[in-house]
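Right after this note come the structures.
Since every read-out is calculated from the coordinates, none of them should be taken as a lab result. Source: prediction; values computed, not measured. Cβ atoms are built from the backbone, for glycine too; each structure is taken alone.
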Structure 1
Amino acid sequence: MPPGEEQLTARLFDDADTGPLDPLALFDLWLAAAEKTEPTDANAMALATVDAAGMPDCRIVLLKGRDQTGFVFFTNTGSGKASELAAAPRAALTFYWKSLGRQVHVRGPVTPVAEATADAYFASRPRGSQIGAHASDQSRPLASRAELVARVAALEERFDGARVPRPPHWSGYAVEPLSIEFWRSSEFRLHDRVRFTRPALDAEWTRQRLNP
């Protein structure tokens with residue numbers, strides 16, 4: 001039986017433990033624990049990017065997949081975040097689980113997901129969300145809420161009784177981690193921090209305890 005979350009977490013913060021430890025497997029266990037304790041959206045994460053002028057930007061999105069490719073989220077490809085990723089395909093993610101007193105911080109390059117991956121996830125979404133993806137020109141100016149509501153109504157009529165296809169302007173991105181930091185709260189702000197890094201996606205991880 002593979003080690004559980006408590007065992008791997010104990011190893012993570014044990015200075016005497018220098019054996020190999022997979023941060024992605026540990027992340028999955030921390031997320032599973034958060035799903036049992038967080039009141040809403042344990043998969044919510046802050047996504048940080050930079051625009052063409054180097055100005056940072058940040059917003060909350062939802063993690064919709066985690067595999068060996070990376071941390072996957074989906075969005076309108078004409079949105080601000082997508083435009084920024086096209087210009088500078090690198091990002092940082094932060095998960096914060098207040099109920100557990102834990103954070104995970106991820107940094108790495110970003111790549112678009114495969115078309116088949118985007119199709120499969122879009123097909124799994126509620127129909128209202130599928131219609132919304134067609135209706136919204138995300139991040140662009142909107143004259144009024146009524147204009148958006150009218151677009152939704154027109155699309156509901158257009159697709160009445162039919163499958164809603166994935167719009168060409170909607171897809172996903174994978175943040176491929178080169179750095180994963182685990183943080184655990186402690187008294188007097190003497191928190192535990194351990195960072196895993198690797199020089200390339202196919203390289204081995206190394207870990208380092210950090211000052212709080």
Structure 2
Amino acid sequence: MSLFDRVINTLKTRRERIISGKINAIPWGLPRFEEYNPGIEKGKYYIITGQTKSGKSQITDYLFVYNAFRQIKENNLPIKLVVKYFSLEMSEEEKMTQMICNLLFVKSKGEIIISPTNLRSTRSAIDPSILEIINSYKDYIDEFLSCVEFISTIKNPFGIFNHMREYALKNGKQHKKTVNYGNGNIEVDDWYEENNPEEYVICIVDHASLNNRRFN
């Protein structure tokens with residue numbers, strides 16, 4: 001299939017999806033912001049930048065993890081969400097603790113505000129009622145973890161690339177093309193075709209500066 005044919009086919013398919021009630025982007029749930037950026041689209045790169053300790057990880061987690069999952073669940077969107085979260089700075093347990101703090105805040109409609117430090121009983125013992133509330137969210141958390149994978153064991157660019165490529169090849173087809181190179185022809189990647197058009201795979205690397213320093 002030529003490049004022109006692929007583009008036209010994509011435009012037609014996306015139009016038909018909207019007409020049939022499907023979506024082409026996971027909504028942010030932020031009406032004013034969606035006037036300029038409708039949501040998380042496939043095949044796009046999003047970069048959250050800012051000074052040290054300015055909340056880059058927090059806004060990333062909110063927009064691309066917690067809220068993405070919540071939008072799909074609460075609006076019954078026919079979407080399969082897959083988040084591969086490469087946490088170069090924090091462990092899986094730390095990321096999960098942050099998620100629970102956010103969940104407590106959201107589910108209580110702002111009534112329960114607790115930091116990961118306090119949730120871990122660092123200064124004083126946490127109220128046992130908080131643990132009971134967390135246990136009542138177990139089904140929600142299990143469903144969340146079926147979509148979101150926190151990965152702290154892969155800490156270099158090549159490892160991340162291999163992990164994502166392996167997932168892509170298991171869940172789609174990489175089409176090839178032949179190009180002239182040197183004195184002969186070689187086969188290279190051309191375009192990728194997913195098996196499930198309703199699957200959104202979000203790859204998060206937190207954060208880029210740590211990734212750049214770890215090539216070993």
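Descriptive notes on the structure:
- Computed -12500 for helix-only ellipticity at 222 nm (-39500 (n - 2.57) for each DSSP H run of 4 or more, over all residues; to 500) - originating structure among 1, 2: 2
- At a computed 3.6 (distance in nm of label points 7 Å out along Cα→Cβ at positions 117 and 141), which of 1, 2: 1
- Mean count of other Cβ atoms within 10 Å over residues 5-12 derived as 14.8 - corresponding label from 1, 2: 1
- With Rg and Dmax of the Cα atoms in Å derived as 19.6, 64, matching label from 1, 2: 1
- Of the structures 1, 2, the one that 20 was derived from, the read-out being relative contact order in percent (Cα under 8 Å, 6 or more apart): 1
- Test item: distance in nm of label points 7 Å out along Cα→Cβ at positions 29 and 181 calculated as 2.2, pick one of 1, 2: 1
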